[in-house]
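S.K.: Listed below are the structures to be examined.
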Structure 1
Amino acid sequence: MSAPAEDEKGKKDVRLAACALLLEIAYADDTFNDSERRHVEAAVARQWGLAPAEAQRLLALAEEARSEAVDLWQFTNLVAEQYTLGQKMVLAEVMWGIVYSDGELASREDYLMRKICNLLRLEPGYLAAARKRVEDADRGRPDLDVPD
């Protein structure tokens, strides 16, 4: 196997792992509604420059891997090893976006975000910063505005 082919396989594997984590967050509140699905599909397509059909295929593969996994370590370890701090921050922001895409924060979602970010070796301050950016961005969305 040539080096470029190995690099492509590594990229695919880490993308699959990141997508599995996104799906884990999406299912954390026991529902994966249309709003969350649209958010995940758009984020995956945007993040890796994929056409919508390619993003859906990657998510289908990630869903299969997620359903066969016994824990999150195989996904978080791969991402933690291969992603830079900046890439981890972007992933955390996307995950917070999924959490808030239905307009509410379930306690399991909050717990799982902390757990995944800890496994990604992302310090709590970075997690809080990513959450704040998503919350600030959502304040401008009329469907998520909450009275003070």
Structure 2
Amino acid sequence: MSTTSTARSRGIGTAAQSRPLLQGVAAGAAGATLVNAALWAGGRAADVSFLVSPPAGDPFQVGVVLVVLTTLLAFAVGSGLLALAARRSRRWVRAVLVAAALLAVVSAAGGPLPAADDLATGVLLAAMHLVTGAAFLVTASRVGAR
């Protein structure tokens, strides 16, 4: 007589379930980071200043290290929220995905564009926000489909 359970685990509860999530997130984060670093390198090759003057604080130049770190940080925060949402329900996962899409668009329009010292800087930094958001959405939907 077998005592195999037919109960299905919800969310990201076991190591076997977490591994695909971590692998998918790592691949998505790496892809977004490479694209953003390439956008930055292309901008620097085209003499884009990447100088930003925030409303509060001193002007600073966005370097490749900041691009890489903020891309990875955005993925880490989003992935943590996604993992927590997956423990609750599909509705929570959808809410995280909608919030991520809105955050990417709003941060692209409201952050770098007005603060950039020139149009090229603003456009490239906004594109990096959108790349990170799109990569997270694709990664999250693929990982959630497994």
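S.K.: I have 15.1, 58 for Rg and Dmax of the Cα atoms in Å, calculated from one of the structures 1, 2. Which structure is it?
M.R.: Structure 1 accounts for this read-out.
S.K.: Let me ask something else. Quick check for you: by distance in nm of label points 7 Å out along Cα→Cβ at positions 24 and 48, which of 1, 2 is greatest?
M.R.: Between 1, 2, the highest calculated value is found for 2.
S.K.: Any idea which of 1, 2 comes out highest on relative contact order in percent (Cα under 8 Å, 6 or more apart)?
M.R.: Evaluating relative contact order in percent (Cα under 8 Å, 6 or more apart) on every structure, the highest lands on 2.
S.K.: Let me ask you something else. When distance in nm of label points 7 Å out along Cα→Cβ at positions 32 and 64 is computed for each of 1, 2, which one produces 2.0?
M.R.: 2
S.K.: Which structure, out of 1, 2, was volume of the Cα convex hull per residue in Å³, for residues 40-103 alone derived from, given a value of 115?
M.R.: 2
All of the numbers you see were taken from the coordinates with simple rules; none came from a lab. Keep in mind the model is a prediction, meaning the values are calculated, not measured. Cβ atoms are built from the backbone, for glycine too; each structure is taken alone.
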